[in-house]
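K.L.:
Multiple structures follow.
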Structure 1
Amino acid sequence: MAKPLCVVVGIGPKNGAAFARAFSRAGHQLALVSRRTELSAQLARELGDASAYAADVADPASVAQAFDAIGAERGAADVLIYNAGSGLWKSADELTPAEFELSFRVNALGLLTTTQRVLPAMRQRGRGNIVVVGATASLRGKPKTAAFAAAKAAQRSLAQSLARQLAPEGIHVSLLIIDGAIDDSGAPADQSDAKRLRPEAIAAEALHLTQQDRSAWTFELDLRPLKETW
């Protein structure tokens, strides 16, 4: 029996790598999608049953090309983790229109186009998981998050629309609200004085979301370290 396929969009040394490792340990094959493939190719070699694919989520044609390759080489996705993000720390009067638009293209448009690519097979099977990695900025804007907060709010609203639409079809859409700084991957756990989120802990929660009983699905899950002020 073929392993379920987890597509991780947005591979970095922290959360992206942690998602890949967690789902690999849980028995998934992996498609690792990122703008550059140096890290994702290295990670694919480390994990074994994994492949790296290049795509710019701000460009729908690039997304289509990557997902066509994934489908041809690895089949249909059972899990999509949308971890791509664009953080730009400028106030409204400092932003250019192009920068503002790019933030929306990466955070919101990319979620739409990648979801559209995995939906047909999930619908045919009557099951699937889409996990969106969001941020507290989606809930509140600050002076230097004019683009990031607006784009993350759009991403959150899109995720909620998808969750409401797709749940009756057996497809679970969930959103992680990351509230706090993220530690380096592999950093030792300090449960007594946790000031940063551990990537491995975030990935464990993402995996749990995909394993929830259908009678108790979570949509939005806040994650913050012990010492985070909120």
Structure 2
Amino acid sequence: MRLTLLLVALAALQLFAADAPKADAKPVVLLTGFEPFGGAKINESWETVKTFQGKEINGYTIQTALLPVIYDEMDAPLKQAIAKHKPDIVISFGVGTRVIQIETLARNGYHPMKPADNKDKAPPREKIIPDGKDTIPTELPTEKIVAALKEAKIGVTTSTDAGGYLCNECFYRLMSLKDGPPVRGFIHVPPYKVKDPAGGVFDAEKLQRAVQTIVETVTKK
């Protein structure tokens, strides 16, 4: 009996130790991107952020997570990644704009045209979270990010409407999290080969440089 109790106690201590953050652990930035949709072979948001997995920027370790383009089902992987990595900062990315677009306002609703997701299903409701707030502002330092991207000669703008598809759902769910990471928000990136009004075109190198600049700005002391 004593041996059994001892083994149970040791197992509990091991679990606690595994879950407890290490004293010397570096803070984490979580970057998320989406899987391809609409018949595309790739999604530039994921192709870009996945290259940062495990890197260190300004003393922060970068972790990444891939989200599905499926209404409601994108919520669980987002929450699981946050629970696993316990990030101080979360920046979610999606594709579909002409320049880097910092989304400043998450909206609790879907597009009136009810576009289908990757399971060919329309939005399940009018609102993302029925009892949620109508809008929630970003917690990213928008002005600093815009200034840094402009200095890097990368086309950038801001927006108060992330669209009514999965990007806005991700943005709204992220901003709705209770006791969520203190710094969080959503940013759109252009597809490859789109002309950048700041010069050149948006290709893999430029999108990676943009994300690098964004993370450096957000983590700057």
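Bear in mind these aren't lab numbers, they're just calculated from the coordinates by the rules spelled out. Keep in mind the model is a prediction, meaning the values are calculated, not measured. Cβ atoms are built from the backbone, for glycine too; each structure is taken alone.
K.L.:
From which structure (1, 2) was mean projected area of the Cα convex hull in nm² calculated, if the value obtained is 12.8? Walk me through the intermediate numbers first.
P.N.:
Numbers: 1: 12.8; 2: 15.2.
Of the options listed, only 1 reproduces it.
K.L.:
Once mean count of other Cβ atoms within 10 Å over residues 123-130 is calculated for all of 1, 2, which comes out largest? Numbers along the way, then the final one.
P.N.:
On the way: 1: 16.8; 2: 14.2.
Greatest value across 1, 2: structure 1.
K.L.:
For relative contact order in percent (Cα under 8 Å, 6 or more apart), which of the structures 1, 2 scores highest?
P.N.:
Details: 1: 19; 2: 24.
Comparing 1, 2 by relative contact order in percent (Cα under 8 Å, 6 or more apart), the maximum is at 2.
K.L.:
To test your reading of the models, identify which of 1, 2 gives -13000 for helix-only ellipticity at 222 nm (-39500 (n - 2.57) for each DSSP H run of 4 or more, over all residues; to 500) when calculated.
P.N.:
Working: 1: -13000; 2: -10000.
Among 1, 2, the structure yielding -13000 for helix-only ellipticity at 222 nm (-39500 (n - 2.57) for each DSSP H run of 4 or more, over all residues; to 500) is 1.
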